[in-house]
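The data blocks that follow each hold one structure.
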Structure I
Amino acid sequence: MFREEAVEHKRNGWKGRAILLEGVPTWLVCVLISLLVAVFLAFIFLGNYTRRINVTGEVTTLPRPARIYSPTQGVITQIFKQEGDEVRINDPIMRIDTNTSINKGTVSSFQRAEIESQITTLEQIITKIRLAQQNTYKSLETQKNNYLSAYNESTQILETARQGLKKMSGSYSSYSSYLARGLINKDQMNNMTYLYYQQQNSLLSLETQNQQNKLRVSSIDNEEIIQNSQYENRIYEIEMQKIALNKELIDIDAKSSLLITARSNGVIDQLNFSSGQMVNSNDELVDIVQKAPQGYYLTLWVPNESIPYVKLNDSVNIRYDAFPYQKFGQFRGLIVAISKTPSSLSEMARYQSAPSNNASNKSFYRVMVKPQLNEIAFKHKKLKIGNGMKAGVTLFLEERKVYQWILSPYYDMKSSVQGVASE
């Protein structure tokens, strides 16, 4: 009873009756497998799949907002406009003080005082030159009037002498006939001849004196012109020195205090600094949005390997970072513009959403998307999208059969092992 074989038989023996279940029919297994294979083949041969990529974008307006950057380092001392204020071209927005301070004041104040002193001295010199010019002109005018009066008197005397000589010429002719008739002697004739030639010499002297007076008047006129030109040249040289000093004043003002003005008409969207803050060169100071922008757009950056499949009027899905898609969902948009050439690094640098590094040496194309909605309804409120808002966008690219996507590694291998492409 306690043999080892009996104990082993007791331990391994069945406690009850064994019941065998009927198995699944073979034909049913074959039908199910055939159905699964048919569904799978129908899926891979008849089904389509559209490849898609996710890119980042940035909300902007057309025309884009005008961003004003600081040209130098300094401290903001005055702000003339606030956010929401309307501005026009050349309206002052803020003033930046770039002056250097020392113990006794600012450097520009000393430079300005010195230059203003030089300008005052030059103005005094110009005043003295003007006074000397007037005195010289008066002196020359006095001499000219004197010589002109002498010329007029000598002209009258000369005319009288000419009339007297003409009468004496008639008398001289009469004396010649009297001598021939014997009415006078030779002494009388010689005396008349002497008087006649003496009168001619006097007339010649008067004519010489008259011409000298006339030439002197002309000489004084020329001297007036020369003297006036010399004075004007000296004044012009001093005026040029004043202009140079005024330019230095402008440079000092530009270096010590810089006025930031609006470069376009619009509304101030954002002031990035307040009065008393320090700014560095190339810091963004102000954003100016056109008063009536032509709607909002999304600027996307699409890599070159995907741009051939992007077409105008294609639909895209938009997810705004400010409105999480888990709560607000996705929004529809349409592609309205595609750049023809790759974007340069300088162009991409003007957008915050652009790829920051180009280590892969990829080329990116700029794509503009028009959102279907410019505002989002949430709890009876209208939430508007704003300029500079970032968003993720899903682009739908080429569509292929499922089996083509499955065999895509084969195509890659085929292109790597095939020979020279035929024409």
Structure II
Amino acid sequence: MISLDLNIVATLILSIILYLLGNFLTNKIYILNRLCIPPPVVGGLSFSLIIFILECFKIINISMNTILMPYFMSFFFTIVGLNVSFYLLKKGGKSLIIYWLLCAFLGFCQNIITFISSKILNINPLVALMCGSISMEGGHGYSLAFGRTLESLGIKSACSVGFASATLGLIMGGLIGGPIAKYLIEKYHLKSSNHTLKNHNLQNSKRSLLSTTDTDFFIQILIVLLCMNIGSTLSNFINIYFHIVIPSIVGCIFIAVIFRNINERTKTIKLDFPLLNFLEELSLGMFLTMALMSIDFFSLSSLFGPIIFIVFCQVVFIILFAITIAFKFLGENYDAAVMISGMLGHGLGATPNALANMGSVTNKYGYSDNAYLVVPLVAAFLLDIFSIPCILFFINLLI
């Protein structure tokens, strides 16, 4: 068997190539594009599956140096925190609060499902927990962040279980969101208050990155790195002195949110959000690609059955929850049906899934201003306020 040991630079080169490959494939293959499967998932998983097959036939074994991965991860979540503005909370009104609480309750139930499933399947409840809100509402980002935390506690293959669960959830969220909303709209004869059909893939005007000066660039980088460092130090302090397991990303998000909202009042530093959003997408792509391309399918193969069982339970539960509870509390109107399509998207997958689901519904039945305000706000960052403490509660409860 051939053995390859990739250094940091070679691993980074491979990550970039796989990201570009994933982007190419998602643009060329309709089903991948329709389901909004992220390029890192396509490129990274394709590579890890190929390596798995080659290892089965004892052809090649590759080891990679992914030391940069946690830094990309912290960088991404810090920018997520910088995008949180308390001012935006005022615009959503009652619907935002209700939707927010419903999603928080959904996340709690997802973790309860994993605990019950772990007893039925006789597996470690912390392994099962990776198939709960960590990978369902949290997606691949949380799977990596909390998976690394659990692996540091001795739970082998936590990241791999999370990635597998998140990928299955991503696919299912994209498949069921539109049809469920269509069922609700046609069953209750719901109509949009805005009868004009629009293209809802919102084209935000983007300032050219070429106009950014080197000074502007380094100021934004400095802000992110400072929040990262302070947040990571805060998390380590709490872990050491209070014996509470808190991933470094939690501290990073917390410090970034505080900085953003204080800065919003004092106007001390101008945050360049087009640049920050570009860096956010870049860091997300790199850490997901690195994580997915290094999945060890050999150690994961024995858990395929339990993962599929738990994800199936999650899908059944969220459909019942959305139709019988969430739809009713959201008002049983057209806006509620569109929000349900979004909830199924990010409740099993990710925010892009939610927007894709809502786009397919509103392109056919009419626009929903309320849904397009509420769902992205909650899915992108407000849900973290509930989901992170909930996940930490279950982790510390089950250790």
Distance in nm of label points 7 Å out along Cα→Cβ at positions 60 and 340 derived as 4.8 - corresponding label from I, II: II
Computed 3.9 for distance in nm of label points 7 Å out along Cα→Cβ at positions 308 and 332 - originating structure among I, II: II
Given -24000 for helix-only ellipticity at 222 nm (-39500 (n - 2.57) for each DSSP H run of 4 or more, over all residues; to 500), calculated: source structure among I, II: II
Computed 31, 30, 21 for semi-axes √(5λ) of the Cα gyration tensor in Å, for residues 52-267 alone - originating structure among I, II: II
For distance in nm of label points 7 Å out along Cα→Cβ at positions 28 and 228 computed as 12.8, the structure of I, II it came from: I
If log10 I(q)/I(0) by the Debye sum over Cα atoms at q = 0.06 Å⁻¹ is computed and equals -0.23, the structure in I, II: II
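Each reported figure results from applying straightforward, stated rules to the coordinates on display, with no laboratory input. Bear in mind that the values here come from a model prediction, so they are computed numbers and not experimental data. Cβ atoms are built from the backbone, for glycine too; each structure is taken alone.
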